[in-house]
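The following blocks contain the structures, represented as structure tokens.
Read-outs throughout are calculated quantities, based only on the coordinates presented, and are distinct from any laboratory measurement. The model shown is predicted, which means the values in this text are computed figures rather than measured ones. Cβ atoms are built from the backbone, for glycine too; each structure is taken alone.
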Structure P
Amino acid sequence: MRSLWTLFLSLACPLAAVTAKSSTGDSVLVVLDPSFERSNFSTFFAGLEERGYDLTFRAPKDAQPAVIENDHAQFSHVILFAPETKTYTQDITPQSLVSLLAKDTNLLIAVGPKQTPLTSLASEFSLILPPPGTPLISHFPERDAPATVIPVEIAASPVLSPDLPPVWFSGVPFALGSSPHIVPLLRAPPQSFAVDSESDSGADALFDAAEKGGEGLWAGSSLGLVAGFQTLTGSRATWVGSVELFSDEYFEKEAEPGVKSGNKQFASEVTAWTFKETNTLRIDSVAHHRVNETLPREMYTINDHVEFEAYISQFDAETSTWEPYPDIEDLQIEFTMLDPHIRTALKPVAGEPGKYGVAFRVPDRHGVFKFVIDHKRRGWSYLQSTTVVPVVPPRHDEYPRFLSPAWPYYAGAISTSIGFVVFSALWLAGDSQEAKKKSTKSE
């Protein structure tokens, strides 16, 4: 019996690995420009299908299948590989793409050197594209490839694996704005530059651009080549300045002699992040109660000792399940009324993976308070939670009978009372003796 069960698991595990999907769904619409052959990206698309995604292809001007129908998104993810298309059908507009993000649909968008509706949409994501016809150029390192085909070293990132081989890139860069929601995934090499010149003339092009006062000149690692954007609702959009980055040619091209480029793995990890396979967290539940109690209260009293707990999990793409996640080291909880009255660390609870907790004393201030978790880190899902609780003063029968700081007043009141009783007793006693003396004299 055990051998049969082992055989079943051995057969089921590979199947589970194949059918692992995104945390939001497995349907993908690929909008592919007719000028691109699907076979040129066969490895990339086959890799998505092997990971369990259901791909549907259409041209930019095709009406079906619709992206949005009856105000509902028809796909979990959309890939736009049409960087030179200037006209789309009515269901693919900058407004509809933004609405897709609001409906928790993720986007992978490739842009090119021509001005299209997608390039104007990029500014809404705090990405600034160079003027049309401005490719990225680099003459270093020396290589047989044209200056516009550049090997790019990958910097450390919470999204990508370390020690990835260089990635081949041929396309346009973009400047990264100041939005905190941008996640840089691939930056331009420090020695590269973009210039509005159709023919690369090396140093002459750079000199001419500098003579224009910097107009048309973009240079250095401040430029982005691939950048992600995560909305407050958790949906993700990734902008890529090159469709060729996903091509079979660049997948098989050697970055160094004997070393294949990292394009294939890079594309896999970028799509895994974009489609919310990786770095996807959620708050399963929160709980609050007084210390030494288990049930939450409808309201708390000032100076109560309260415990707050949060349960956090991460999506595991290999099993398509949510697993407890105990590795957040900088999670915080705020107890706030307009402004935070208490801000403290929400630490992992030993022996209970995925559980974070803290105990604190409610401030000496009554009103409507909130337990607030607002954890935002680049490359990770945002964790946000708000729980409202009233804080009230003690009832008349909840105040302590005696206050230790008031003992001087208690002593004064007691001594005054004792003195009054003694004085009254002495006064009364002295009055009766005088009356007796007068009566004896009169006799």
Structure Q
Amino acid sequence: MSNTTFDLHSRLLRISEPITEILKRTQYTPNESSKVSTKDILFSLLTNSSSSPSLINEESIKNLALACALLSSSRSSTHELLSWIPEYLSVAAVSTFCEISRDYFSDFPNSNAEKLEESVVNSEKIELLPIVLPELKERIEKSSIGKNSDEEDVSAAMARTPVGYAIIAAHQLRWFVTQVEKSNLAKFCNLVVPCALTALDHWSPEVKGQGMISLVHLAKNVTSGDLGLYGDVVLDACCQNIASDDEIWVHVVELSVLFVTKIHPNNPRSPWYEKIMNEMLGHLERQPRNKERRISWLKFIEPLLNALGLFLLAHFRRIFPLLFQWMHSDDAETVLLVLERLETIVRLTWIRNSPVIPRLVEELVSLYKESSMRKERDVIRPLILRILMLLRECKSLQFESAWSQYQEDPNLSTVSEYIWASSS
């Protein structure tokens, strides 16, 4: 760098001093079981007045960025290692990172940064991700174990390297990746994917979850071509993690759907579609009453349903029993999501030659009657009517046969009038 080391030291000290002072005043009692002190880690990363100016270099800039990432990532985490960090300290870290990214780093956005004084660094900026991601990957790997390891192996790994270091590194990874703008992210796929996959291979759900969020951000902001040969590797990791803890199920569902529809957008015959759908359905069948899991699946599965199209017929035997059970759930969110997905399935498949129609009509009629006691009935009933109309259009004879038993039901007279009036 062209400026003096002393100037760089003074500037970094000025930038990091407010965070250091707030950190000193912040109460923190580390959990004894974690064997990791987040506060000590932060102090080790921050530039301080006792640091020798002769030792200040790009390493110091990187460490300050890692400290900012750790503090900033606490805003979206409830983990005990980060939950103690107050909001104002996180905000200060975001502001600090914005300033150093403007002056030193070429791979982070700075359009929202306020006009600042001229940087003391006048030469080319450094790219931060190639420096921090390999280091974070290594930290995560240190407490990893083999896929076939048992509880004793986990205990041994924790004794060797406390998992807290991997959890902190995973949160830093997620934060760094999600800060990169779409236009810059593609060139870092070869760094982000291996690091995130290392997180997915870890035994800790917290570490896995942060890796999944990182890959979700990547998938949303790059093309399938940018991902190169990584697509199938990520899909395999998704399948390995579908039977995951409740806390990260939402992330693995979103990630699996995003990647399979991006990597194989016009190929519903790809074995990945069948494998991912079967893995998810099998897991849902084992826990059909798990509200969080079913809602996550119903929220994110739509793109996969659209991609499969008529190939959904092969999954009717497993999908419909779940939907029939869920559509009578107590919570309105599940009911509405089920009806929306049902409408999609009927629209895509036209329920061809399926014995499911009589049962589907029966369940929709039952739900229509049940909804009279729900405050959401004005939202639920129009969805039911739309599905009934679709069934009437696509399978008129089967539908009429199924509907005939409800023809004289006075509670359904308005429904009958609507269906026949609309169809005529």
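A few remarks follow.
- Each of the structures P, Q was assessed by distance in nm of label points 7 Å out along Cα→Cβ at positions 237 and 301; the largest value belongs to P.
- Among P, Q, structure where mean count of other Cβ atoms within 10 Å over residues 61-68 as derived comes to 23.1: Q
- Taking FRET efficiency 1/(1 + (r/R0)^6) of positions 181 and 349 (r between Cβ atoms, R0 = 35 Å, to 0.05) as the measure, the highest value among P, Q is held by P.
- Value -7500, calculated as helix-only ellipticity at 222 nm (-39500 (n - 2.57) for each DSSP H run of 4 or more, over all residues; to 500), assigned to which of P, Q: P
- Parent structure of the calculated result 13, given that relative contact order in percent (Cα under 8 Å, 6 or more apart) is the read-out and P, Q the choices: P
- Ranked by distance in nm of label points 7 Å out along Cα→Cβ at positions 333 and 357, structures P, Q are topped by Q, which has the highest value.
- Which entry (P, Q) yields the derived value 35.2, 145 for Rg and Dmax of the Cα atoms in Å: P
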